[in-house]
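Listed next: structures, encoded as structure tokens.
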Structure 1
Amino acid sequence: MDEFESLVEKFFPYGKWRKGQKRLSKLVYSGVKEGKIVLVNYPTGTGKTIAILSGILPLALEEGLKIFYAVRTRSQLHPPLRELSRIKAKLDLRVSVLVNKQILCLLDSMKKLSYEEFIKYCSYLSTTGGCPYAVKTYPGFKPPHPLSLTKLKEYAKELNVCPYVLASLLVRDSTVIVGTYSYLFDPKVRNAFFADTGLTLREIVLIVDEAHNLPGALVSMFSRELRLEWVRSARLEALQIYEGERLGELVDGLQMLENFMKTLRKRFGDEKVKIEPSTTIEVSPPLSLLESAVSYVESYYFSKKVPARSYLELVYEFLSSLKMGDPRYVVESIGGEKIVNTCVSPAREVSPFFARIYGGVFMSGTLPPKRLLEFYTGIPEERIRIVHMPNPFASNVKLIGLSGISSRYVNRSEKLYQRIAEIIDELFSIQSEGILLAVFPSYNFLRSVRLKIKSTPLFVERETTTLGQVRRFIEAYPHCVIMVNAWGKVIEGVEFKLNGKNIIKTIVVGGLPVPEPSPSRDRLTELLSVFLRSPDEGWAYTYLIPAAMKIAQAIGRGVRSKEDRVFVVVLDERVKDDPVY
């Protein structure tokens, strides 16, 4: 046993290492020790989570560092916490768990607020004595380190302590923090969190789980939207509460903005349309007037001790986000129901964070290309280190691409939808058990094929589908067809398992899941073309590479362990011709 093996052995909670785990652990240890951001592309089922934790934990303890294991959603907390529980069974390891502060709140009256409103009312109640859990001093307090949100909240309630404050106390003497992206990547949340805990960025070793989600999460975090219903509600809120001298001007401005959005809906329907920021500002109330109205309404709600959502503030926040002449932002109307100010390139916002942390690991089974991650994060090329791990499940997949079928927009027709439906029906008819998972480029494409499908039982993902609905259907009908959107929530969030075993037998990719064109996509292509110094690569990184990643993600649903076998059919001839695929 060499020096490194003896170093990590006490952190590895299993009897023996899987193939590749020890190598991965060592490469991560050495890379992070040199201050690198290590990129790990390795499929689910290979044990990469425990291998990476086992490699970084000895470094963290050697150097007095904090490991922040970042996940996008609450459901993604469970795998790392499960592995950390096994490590804790071997040795004394301090672990903390963090989610959205609002989720931790014990006051039922705060649950329905927007997060921004919640933060304001939380601060107000804490400083005015309105929160029964806002205790400020904890003499001699030595809490245990619970590993679940439920236990954390139960313990906090028992102590009559705010769960977030308790979590912050636990962070101070934790080696590992498991939490959602916002605690690190949202500047407001991060600044408050670091102030509450006394942490510094330099002591953070970052692990980003499911890092293929990171670019989209960053774009979403720094983008803002304005919904038509919010503008209507803001106008009514002004009429009912605001008593300033310029009430008429405020209401007229909100009515003009509402009419503008209705006109967009009537003229363009569901089409995404670019809007100049100045155009939106011209049909809106002055920002200074909105700001004073928001202050008035907030004071009113505070005086009544009513934790209400201020729609005037939602309008104000959106209009404040509009940036004149900044090419990284694009304002677009989506069906007239909402206007979105999209941060196409968030690198400027997050690069200072990445520059100051000790090091980190980005891991995923479908990791984006290095250059794409550089574009979104601003991490310089010389700081990135790629760990190449062979896919141990590659031979478990049998993949074919069919000629004579193309899902390009110009080729979409009833004949194409009929042909795809016939292939799905034929494949399912010869499949004696398990799930046939059919993956489509969009909901509209999915619905067009669904009308021609004859196979049953059949589950169709909709925009409103919940993960629980999918799980219940699988339990009731383990031999079925499931139709999903490649860009929807099901393909990312559901394990298609019964009794612990994956039951997907066939995957049909019903057309390449190329993102639909939009003003923000056009701008992304422009910026990537400059960044990559190639218009062709800019276009490929905007459209083809995301499609290839979605196909890989779909295939990954069918192979979750070395025992799984899956047959994959891609119904688009481009998969055979384009080198990207």
Structure 2
Amino acid sequence: MWLIDATTIRLHFVEDPSTYEYAILSHTWEGGEVTFQDIANLEEATKKPGFAKIQKTCNLALERGITYAWVDTCCIDKTSSAELTEAINSMFQWYKLSAVCFAYLSDLPNCELRHNSSVLGACRWFTRGWTLQELIASKSIEFYDKQWNMKGTKLSLSTVLSRLTGVDEEIIRDSELVSTASVAKRMSWAASRQTTRVEDMSYCLFGIFDVHLPLIYGEGWKAFIRLQEAIILESSDLSIFAWKADFADQAIRGVLAFSPSEFRQAGDIQGLDDPLIIAPDFVITNKGVKIETFLRQRDGEYYMTLQCMDSKVRARDENQKVLAIRLLKTAHGYVRHRPTDLTIVSQAQKSTAKFLRTPSPEIKITSICIPKSISLAESRILHDRLVHGFSLKINALASYHHPTVTAQPQHLWDEGTYAFITECNEKFAGAVKLIVHPGGGFQFTRESITVFIFLGLASNIERTLQPWAGIYQDSPGLGLLYEDSNKKKVIVGPNFSTLPEMREALSPSATNNMSLPQTLTPVLEGRGGVKLPHVQLALTLSTDYHSPYARYQLIVSIRGE
């Protein structure tokens, strides 16, 4: 670390800054700043406008009996990438170790601040990314106007500073408490600030999150992805996912934010104070963020709770109002859906313990993977792949138990929403196996009925995707005759194992666009010669072009005759 000898205005290198007493300057950069190279030639350096700030900082330090000072413009050799990396990774600690910080607000007029705090808030110092950590880290700050009149201290102005910056007043008074704020809240402090370089908007937050990373100028917004990855490695705070997209042009996103600005509404987010809740493990993988979490399913979406709440939202009952994000399942994992919003779910204080005792089909703990980020182009491709999905709905009379449902291929079947993900592929085919268990007190020689629904996509002559589906009973004597790719006649029976062959046999090109069976009346035999009612399964395939996802809707109706 380079320090300025306040008497000679010469640079002095120190190995351990904690053994030195020094003053430090916090300011906003302007034209004509004195660089590390400039300070070696004082005669030339004094001619630059920025030298006045250095001289004043040294004079104020000497008045307080402090012999050293640090000013970022001239105490970092920015031509050395190694030195610049060390400085940026050490900046928070350097401000924290300083004896006093002089905050020079070059656009603050000489006026009384106690009754005119809006003038203070209009200063450029409150809009810059780097000054945020300088405010938090420094133990003692003296604020000066453009004429170097002292206007107050960090302690005397703590209430005003908290209101202007969103930083909790107790954290302004004691930087050791910064880690007690949720990740989302800390991000919100930087949401309205700017830096000259895109990457610096992430680099200026290293100290606030106590992370250390190499600098890669030129990486753009990916610097913020790296910052979030580093935070995840050190923290299990799910509020890092409690962001809202700045723009609504992308309905599908990854799990990480693009910039701190997406945490603009997170200033009141805090973790749940619930000893029954254990923070989940989540890790960064080559596929994204892998996490074990609770998922709630509703209306074709999943809700992942973030174990945090907005303190402004008051509960009317004993339940906590927990923040959650919406997810959609894809062929390769999950993605964030409708990222411009966070949703609120009601969670009982003992919901975790209750869930462990009595699992619910609507709330389950599962291991999921969500991509870190998804571009706009990738989002549009994913949307097209999801919109051509099949959804399944079963309507059964009370006299029949709800059937057992299994499906293939499993990696394209969403068990929670009863939907197939087709990947918008004209070669897609799937099979649903229904085992119907008759009820109503009847005695059957057959305890269940097994049927298969085969479905898929095919392109018509206009190259438009069209759905097809048919229903078949699982019967040893049933077989479909079709001609394989070698022009050989083949008989195939309905089964999961024969899905590729059934696709060839049932595709519109193989059937000359003939309609596939849509109804099925299985034979049921009663014991003791009892005459039993017939059971009919009816399949309806419709297309809802207004549905954002899974536009092909299959309805299976189970009824008696």
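Each reported figure results from applying straightforward, stated rules to the coordinates on display, with no laboratory input. In this text the structure is predicted, and so the values were computed from the model without any measurement. Cβ atoms are built from the backbone, for glycine too; each structure is taken alone.
Structure values in brief
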quantity: Identity of the structure behind 13.8, 39 (criterion: Rg and Dmax of the Cα atoms in Å, for residues 241-296 alone, calculated), options 1, 2; calculated: 2
quantity: Rg and Dmax of the Cα atoms in Å derived as 32.9, 115 - corresponding label from 1, 2; calculated: 2
quantity: Given -14000 for helix-only ellipticity at 222 nm (-39500 (n - 2.57) for each DSSP H run of 4 or more, over all residues; to 500), calculated: source structure among 1, 2; calculated: 1
quantity: Origin of the value 67, where percent of Cα pairs over 22 Å apart, for residues 81-376 alone was derived from one of 1, 2; calculated: 1
quantity: Mean count of other Cβ atoms within 10 Å over residues 89-96 - highest-scoring structure of 1, 2; calculated: 2
quantity: Winner on distance in nm of label points 7 Å out along Cα→Cβ at positions 97 and 305 once structures 1, 2 are ranked, highest first; calculated: 2
quantity: Structures 1, 2, by relative contact order in percent (Cα under 8 Å, 6 or more apart): label with the highest value; calculated: 1
